[in-house]
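Below are structures written as structure tokens.
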Structure 1
Amino acid sequence: MSVPTASVPARRREGRVRRPVLYALASLGLLVMATPFLWMALSAFKTRQDLTASPPVWIPSQWTLRNFGELLQQLDMPRYFMNSLVVAVLVTACNLLFCSMLGYALAKLDFAGRSKVFGVVLAALMVPGNLLILPLYVLMSRLGLIDTYAGLVLPFAAGAFGVFLMRQFMKSVPDELLEAARIDGAGEWYIFWRIVLPLVKPALATLTIFTFLGSWNNFVWPLVATNDPGKYTLPVALATFANDPNRTVAGGNGMLMAGSLLVVLPVLVVFVVLQRHFTQGIATAGLK
């Protein structure tokens with residue numbers, strides 16, 4: 001059925017009208033989401049006078065690094081930063097390994113109960129994470145892993161979302177390619193490591209960002225699983241500092257903004273490094 005030629009210019013004019021409107025709405029949404037981050041970033045460099053000014057001051061009248069210096073004096077930021085970094089890196093590495101291995105098995109290996117295992121993965125996606133805190137705490141306590149890095153990492157070493165994501169991407173890898181490798185004598189580990197993983201780099205980048213972001217910002221589990229302040233992660237340390245009645249209000253708020261900025265920076269670095277693969281993974285996710 002042919003489209004009337006008279007309607008084509010009308011549709012083009014309608015598209016030219018809609019496009020600026022969509023761009024304006026997208027820009028407005030971006031501004032709304034970015035405003036809290038901009039306020040936090042600018043406040044980290046404000047003096048106490050600017051922090052308590054009325055009406056609020058957006059641009060610091062005098063840029064200062066005093067908030068960062070006072071924060072380093074009152075909090076052992078290098079230790080907390082290293083705790084968060086170690087936990088986030090280990091959780092991300094474990095998810096990349098275990099989720100990709102299970103995703104490969106569910107997508108490309110034929111074994112008894114494969115559909116049932118995948119059904120369990122889908123069911124796990126529907127369980128709220130907060131419901132698992134109590135049984136996880138009991139399990140880690142009985143294993144003697146409270147106040148340890150292992151106790152912070154093991155409960156999140158593999159996630160249902162990561163397994164589902166990797167399985168969906170790996171299903172797009174041609175079976176003929178894998179069969180040709182098997183005919184040439186390649187083992188399953190070689191096929192997985194040298195053939196499949198290079199073809200699913202966008203999925204690995206996407207999983208890296210989501211897992212690192214979730215682990216880095218995780219607050220509830222590190223708060224529950226750590227009693228020793230020396231094992232606190234950055235979010236827990238900052239929350240403890242925010243509730244400290246001994247800190248001054250003005251200076252404390254500036255230090256909180258500086259600490260929050262330090263928490264956000266590693267996530268931004270990871271996203272910038274993996275942005276190209278992450279965008280490709282999101283754009284092609286619907287095709288898997």
Structure 2
Amino acid sequence: MNVDGAEDGGWELDPEDDAQAAVETVGRQLKLWREAAGLRPAEFAAAVGYGENLIYKIERGVRIPRPEFLEKADEVLGAGGKVAAMKKDVEQARYPKKVRDLTRWEAETVELGSYENHNLHGLLQTEEYARSLFEMRRPAWSPDKVDREVAARVTRRSIFDRMPAPALTFVQEEVTLRRPLGGRMVLRAQLERLLEMGKLRNVEIQVMPTDREDHAGMGGRIQVLKFGDGSVVGHSEGQFGSRPVSHPKEIQILELRYGIIRAQALTPRESLAFIEKVLGET
């Protein structure tokens with residue numbers, strides 16, 4: 001049982017998030033169920049094993065209830081699965097809006113290309129590597145925010161299970177394979193995952209060696225996503241104000257840069273051999 005006031009039964013909600021309406025609706029429904037059962041907030045909190053403060057916040061729609069909280073609440077209120085069913089209403093709200101948008105794009109893309117220069121692409125990251133990245137943010141993020149971001153990153157892996165499978169290409173700077181973010185064991189597990197991903201028929205991973213004298217990626221990371229209807233969305237940290245772009249002229253520039261970057265990097269076969277070599281040295 002959680003101590004009084006504990007809030008690990010829910011996630012923080014950004015008041016400007018467009019998912020607020022759904023969270024508020026779930027909160028009102030939960031309150032109606034609680035009142036119909038004749039339970040005061042303190043009694044309900046004791047019964048479900050969470051703090052009374054959390055109950056107030058969830059019912060006001062300022063905190064997102066976790067699935068396990070709703071399951072326990074359903075049991076305590078004798079709701080016959082009706083409260084637990086509300087998990088679907090808040091399932092997406094648990095992830096930050098920018099992540100929901102990115103996940104939606106990735107779910108619809110037929111081709112994704114990415115060049116990364118600081119850390120590994122999110123789709124390639126192990127859970128431990130991702131958590132290490134979020135935990136080293138400055139100013140420091142709250143444990144709650146770290147958990148939400150990690151959960152969001154892990155759920156994006158569903159792109160690898162899609163059929164038909166999208167074409168995924170990644171170019172990684174050599175330093176992203178060598179920097180021991182999270183420690184040596186986290187890095188080893190991460191490199192092993194890269195080798196697994198690189199063997200998938202729809203995935204190509206390339207390494208950009210540090211010793212290259214000519215490099216088209218000095219303007220920063222690039223990502224280009226292509227969809228079945230022929231539309232394209234791109235993003236570059238060093239161009240267009242770091243905003244997503246879709247105008248043909250802007251996309252043409254990003255595709256030109258990304259194409260040259262891929263040509264300058266090691267081939268996919270050479271890259272897997274390079275990753276194996278780094279793993280042996282780690």
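Derivation of every value follows stated rules applied to the coordinates shown; laboratory data play no part. Being a predicted model, the structure only gives us computed values, none of them experimental. Cβ atoms are built from the backbone, for glycine too; each structure is taken alone.
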Assign the value 1.11, calculated as Cα Rg over 2.2 N^0.38 Å, for residues 224-263 alone, to the correct structure from 1, 2.
2
For structures 1, 2, which has the highest computed value of FRET efficiency 1/(1 + (r/R0)^6) of positions 64 and 88 (r between Cβ atoms, R0 = 30 Å, to 0.05)?
2
Going by mean projected area of the Cα convex hull in nm², which of structures 1, 2 comes out largest?
1
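From which structure (1, 2) was relative contact order in percent (Cα under 8 Å, 6 or more apart) calculated, if the value obtained is 29? Write down the numbers at each step before the final one.
On the way: 1: 29; 2: 17.
Answer by label: 1.
As an exercise: helix-only ellipticity at 222 nm (-39500 (n - 2.57) for each DSSP H run of 4 or more, over all residues; to 500), calculated from one structure in 1, 2, equals -22000. Which structure is it?
On the way: 1: -22000; 2: -14500.
It must be structure 1, since only it matches.
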